[in-house]
1. Which one of I, II has distance in nm of label points 7 Å out along Cα→Cβ at positions 118 and 142, as calculated from the coordinates, equal to 1.8?
2. As an exercise: Cα extents along the principal axes in Å, calculated from one structure in I, II, equals 98, 30, 27. Which structure is it?
3. Can you rank I, II by distance in nm of label points 7 Å out along Cα→Cβ at positions 134 and 158 and just name the one with the largest value?
4. Computing percent of Cα pairs over 16 Å apart, for residues 102-173 alone for each of I, II, which one ends up highest?
5. Assuming 20 is relative contact order in percent (Cα under 8 Å, 6 or more apart) as calculated from a single structure, say which of I, II it is.
6. Using helix-only ellipticity at 222 nm (-39500 (n - 2.57) for each DSSP H run of 4 or more, over all residues; to 500) as the calculated read-out, with -4000 as its value, let me know the right label among I, II.
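Nothing in this text is a laboratory measurement; each read-out follows from the coordinates by a stated rule. Computed from a prediction, not measured in an experiment: that's the story for all the values here. Cβ atoms are built from the backbone, for glycine too; each structure is taken alone.
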Structure I
Amino acid sequence: MHIKGFALCAALAAPLSLHAQRSGDTLSLDGRKAITLGVGLTGARNTTTVGGTTATHTDGQVGSLSYNQYIRSQLGIEIEAAVLNADSFVQPGSTHENSITPLLFGITLAPEVFAFTRNLRPFFAAGVGPYIHTVSDVSTTGVSTSTETVAGARFGLGLNWYAARHFLMNVEAKYHAVGDFDHPDAATEKVSGWGVSFGLGFVWGGR
């Protein structure tokens with residue numbers, strides 16, 4: 001009688017155990033959220049000092065901050081703010097700064113078929129939004145600022161590594177396609193083009 005009881009319990013428990021194992025091994029990213037801080041790995045950065053003037057020029061992505069939330073097992077939405085091409089100089093009595101700041105809204109797709117493991121996930125990304133060119137001049141006579149906005153888009157291909165429950169690292173190759181600015185300068189010369197970034201993120205939610 002006892003043997004039959006144990007056999008019945010084992011028969012009932014086996015499917016439940018198998019279901020739990022399959023659920024734990026799922027590749028679904030549904031509900032997973034992340035805030036990621038990125039830094040550019042490509043582009044030119046140089047600083048020169050002549051007399052009392054120090055000039056700094058950066059081509060490519062300086063940094064970015066993004067929020068991503070998966071709304072389906074493989075599909076997520078993303079908001080990203082970044083700083084591209086920055087140019088500045090400081091001299092006695094005045095400073096000049098300008099930069100390109102995109103604010104992008106888009107999607108992320110991480111196909112399960114391309115997954116290396118549950119935590120090592122290639123992804124595709126695309127976003128559109130305004131690219132804002134900001135110029136600021138400060139001198140002993142006053143402050144002058146101006147902004148100009150054009151439409152643009154960003155396309156990306158990358159790899160997320162969910163190294164721990166609340167921590168990720170990623171690398172992403174991005175292409176920015178940006179319209180022409182009416183007031184070109186050193187910061188707006190090479191806005192469109194490829195770049196590579198590295199990111200660290202905080203993760204929560206999901207299964």
Structure II
Amino acid sequence: MGQEKAMQDTYRIILEAEESFARTVALGVVVKKPLTSWHFIIPGMFLFDFLRRNSETRRYSELFLFPRKAALHGTLDVLNGDDRRQVLSRVEEDIRQWLISLKLYSERLLRGHMEQIQLLIDHYIKLFQAEGKCYPELVRNAYKTQDQFMGYLQRLAIAEQEVDGAVAEIHGGTPEISERLRAEQVQVEALRKKEVERIF
């Protein structure tokens with residue numbers, strides 16, 4: 001019972017950290033144009049704009065989180081004794097169906113997500129095997145040094161860039177999509193740098 005409670009607590013800590021990270025990235029990526037005089041002249045314009053941005057932020061967070069949640073659920077299956085290859089096969093099918101539902105499926109994008117998910121599963125396993133009552137403690141105890149944690153983050157960034165490249169390819173490599181993806185990369189890099197400084 002104690003081990004099950006510890007796993008539930010660690011799951012909650014990891015999920016909350018990922019959700020917080022996703023929200024922060026989304027807030028930094030969703031276009032934040034300065035308010036114009038129209039926002040004050042037209043009744044309801046400010047509220048409409050606020051609701052639109054709030055909806056975009058929520059949608060972006062959900063898209064950012066889906067592969068991470070799939071990896072987290074896969075991690076639990078592996079830790080509960082399921083064969084890793086079978087778990088990855090199930091996760092791959094979930095990701096395939098998700099991409100198809102978004103009309104974003106390509107083999108390259110699926111491979112990119114699966115590389116990312118394998119790295120995340122390894123990371124989450126380390127966190128579940130570590131002691132800690134909060135995310136920074138789990139990371140410190142799992143990785144021991146800043147260099148080891150940075151090594152993981154660099155491998156994850158490479159996988160994420162492959163995902164971004166596949167998304168850009170699907171959208172025809174337009175300047176708008178490239179700019180949006182670059183904005184996300186900049187936001188993620190800045191947040192991870194702050195996270196590393198806060199943890200170590």
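1. Numbers: I: 6.3; II: 1.8.
Working through the options, I get structure II.
2. On the way: I: 98, 30, 27; II: 60, 36, 33.
The read-out comes from structure I.
3. Numbers: I: 2.2; II: 3.3.
Result for distance in nm of label points 7 Å out along Cα→Cβ at positions 134 and 158 over I, II: largest is II.
4. I
5. Values: I: 20; II: 25.
Working through the options, I get structure I.
6. Values: I: -4000; II: -29000.
Only structure I yields this read-out.
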